[in-house]
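What follows are several structures.
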Structure 1
Amino acid sequence: MNRPLPVLSFVCADTDDAQDAAARLSVLYGQERMEDAEVIVALGGDGFMLHILRETMGTGKRIYGMNRGTVGFLMNEYREDGLRERVAAAIAETVRPLQMHALDADGNETEALAVNEVSLLRQSYQAAKIRIAIDGKVRLEELICDGVMVATPAGSTAYNLSAHGPILPLDAPLLALTPVSPFRPRRWRGALLPNQATVRFDILEPDKRPVNAVADHTEIKSVVSVTVRESRDKTVTVLFDESHSWNERILSEQFRY
């Protein structure tokens with residue numbers, strides 16, 4: 001039985017390539033409003049894709065990305081022919097974001113969602129000193145480092161990978177806890193955590209060693225504590241071509257040299 005062909009809405013990044021592609025595809029396939037479309041086709045790079053994922057979080061919309069940027073790890077190959085059929089046959093993957101709760105030095109509290117990762121980064125020439133607790137139990141009394149992050153499976157191939165963290169399959173019930181340039185303990189390489197875990201970071205000596213917290217593109221300066229957990233109620237569905245599924249990308253990335 002053939003799947004019904006989806007109604008599409010095209011959105012694009014603010015680049016010439018992405019805007020030209022959106023104009024051509026709108027002529028070929030029509031253009032629906034985002035709220036009326038079954039599938040939103042995002043044209044751009046990974047940064048734009050993350051923006052659209054955050055914008056549509058919890059709406060039930062499915063997102064199909066086509067690369068008009070650089071790396072495009074979250075995107076499918078750009079092709080104009082047979083697009084409705086490709087989208088109808090695509091494999092659906094559910095992405096759950098991280099929820100960050102940050103307290104800054106002035107007592108302000110901020111909450112933000114992150115599809116890729118929540119990272120803590122030193123703000124000055126001084127290395128950060130951070131205490132790490134998992135589900136209320138202190139696991140590392142003092143990490144001296146440039147930073148540390150919690151990454152989702154979707155984000156495990158981004159900043160987490162650059163910091164030598166593990167690559168996670170998209171359906172793995174795990175989070176990656178990864179240090180950035182750890183000085184003490186020097187041999188600590190991070191940890192794999194159950195996706196139900198709650199991670200708390202407390203900044204030690206925050207006046208002398210200030211730290212910023214970043215949830216994807218939301219940055220909070222001079223934090224004193226940050227709590228991170230996977231969102232219990234927010235999800236978004238991403239569509240990947242059968243010929244180049246997320247799991248295939250993960251395997252290919254691990255065998256690159």
Structure 2
Amino acid sequence: MSDYSLNLCHLYPDVLNLYGDTGNIICLKNRMEWRGIHCEVSNLSVGDELHAGDHDFFFIGGGQDFEQEVLLKDADENKKDDILAAIDDEKVFLAICGGYQILGEYYKTWDGKQYDFLGALDLYTVGSETRMIGNYMYTCDALDGDKIVGFENHSGKTYLGEKCVPIGKVLNGSGNNGEDGTEGCHYKNVFGCYTHGPCLPKNPAFCDMLIETALRRKYGDSISLADFPELDDTFEKNAHEYMTARLSKTNADDPSR
């Protein structure tokens with residue numbers, strides 16, 4: 001084990017865990033520890049105190065509308081200030097689906113009921129009666145346009161404000177809203193998206209970019225994952241390449257997509 005370590009905070013693991021989102025925690029921890037980087041995971045849910053300074057990396061998974069309502073009061077009253085402080089301090093966040101939406105300004109249901117969210121990100125979500133569901137693929141600007149693959153299932157349409165940029169461009173599927181061709185949000189070191197699956201095991205380059213970002217924030221820009229043992233990503237890359245080929249074929253068979 002090296003002298004490097006990252007503390008990972010999993011927010012609301014018992015409430016926000018749709019479609020295997022906890023698999024992202026397993027992937028992060030394994031890919032750190034395989035390199036000799038110690039990873040301590042803290043699971044914090046409703047009623048638990050959050051101290052932003054204790055953690056280097058934050059993960060928030062997805063949940064249904066009802067589950068978001070259950071935790072919203074706790075997030076606003078007990079964790080909001082620390083979440084905002086951590087984002088401002090450029091700590092790394094990965095937020096999926098419902099966790100992504102909660103970091104925004106508000107969610108308005110399809111019948112007009114509005115829930116005010118944390119306001120950590122310049123974005124909002126509007127519910128639709130039609131779900132956006134299926135395997136999808138998009139580019140990642142932070143990875144020089146490399147592709148990310150996953151599974152989306154959401155009725156909320158998310159729209160970004162001027163302070164946020166999308167993670168990338170949708171190549172197959174709906175993404176943020178099925179209208180503007182974007183997917184996800186990137187602000188400082190926060191990445192929000194709709195990518196279930198779970199996201200990181202099928203996208204090892206994205207996972208490693210997040211880990212390296214957290215290491216550099218903590219230990220300085222000179223550190224690189226190239227300084228650590230190289231991992232055998234044969235299975236991960238095969239899974240990723242299979243899905244990119246499958247979704248690229250879908251696009252070729254249906255040029256309107």
Structure 3
Amino acid sequence: MNQSTASIPPAPQTVRFVLARTQHPGNIGAAARAIRTMGFWRLTLVAPHHYPDLQVNAMAAGADDVLANLVVADNVPAAVADCTRVYGLSARRRGVSLPELDPRAAMAEIAPLLRQGAEVALLFGNERSGLDNDELSVCHAMVRIPSAEDFSSLNLAQAVQVMAWELRMATLGKLPEAPPDHDAPPASADEMERFFEHLFATLHAIDFHKGRSAQTIELRLRRLFHRALPDARELRILHGVLADAERMARLAKDHPPAAARRPPSSGRG
């Protein structure tokens with residue numbers, strides 16, 4: 001017999017399950033049930049195709065506290081803005097170059113982060129198309145659930161259940177604490193996005209790309225800085241460096257060297 005738990009205050013948690021552009025409302029309810037059975041309750045929807053919907057409540061099967069605390073965001077960056085780590089679930093490789101982990105390896109990273117109070121997101125894509133490259137670009141790593149090569153596509157709620165179970169097993173276990181890499185918490189996803197905007201704008205200001213496509217370089221730089229996990233203080237230093245580079249680019253544009261200002265020679269003696 002299913003019993004409503006909406007009146008039970010959820011325990012503090014810093015992990016959230018994020019479903020991007022969910023197409024079928026039943027999958028939202030099934031995902032809510034999946035995470036609730038493993039002791040989790042934070043569920044975020046990004047631009048769902050159909051929500052609210054009666055199928056959500058029907059498939060949640062009593063996971064009312066999850067639905068009562070459900071958050072809806074307009075886009076992925078907004079959904080993970082305060083997270084220090086974002087793991088994207090994908091069944092196939094994309095154009096975005098990211099570290100690839102299986103669920104257990106991902107949990108070995110995530111469990112110590114949760115014990116430190118870090119905000120972590122597990123990001124799942126649309127049922128048909130998965131995560132697109134823009135959504136994967138905010139991720140620090142990609143998680144691939146090992147499955148049969150000839151039938152590799154898991155149902156969305158099933159993928160959520162696998163990750164919720166792995167996370168429960170990791171948090172119930174006695175994994176060793178990861179030694180801190182920084183003396184301050186890593187920057188949030190929102191702080192990283194503001195830095196990337198500044199970085200890419202500066203590269204254009206100094207004509208770094210020389211008319212070539214910026215996409216590949218920008219993706220590699222995203223991967224580099226996500227891997228480095230800079231904290232907010234380190235980002236402030238980098239912002240300062242970029243601001244000086246922009247200032248020097250403006251000075252060079254306003255006051256070109258004398259050789260650049262000299263009109264071309266007619267070639268006559």
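Bear in mind these aren't lab numbers, they're just calculated from the coordinates by the rules spelled out. Predicted model only: the values in this text are computed from it and were never measured. Cβ atoms are built from the backbone, for glycine too; each structure is taken alone.
Which one of 1, 2, 3 has semi-axes √(5λ) of the Cα gyration tensor in Å, as calculated from the coordinates, equal to 26, 25, 15? The correct label is 2.
In this comparison of 1, 2, 3, the computed figure 0.95 for FRET efficiency 1/(1 + (r/R0)^6) of positions 26 and 194 (r between Cβ atoms, R0 = 35 Å, to 0.05) is attributed to 2. With helix-only ellipticity at 222 nm (-39500 (n - 2.57) for each DSSP H run of 4 or more, over all residues; to 500) coming out at -5000, pick the structure among 1, 2, 3 it was computed from. Structure of origin is 1.
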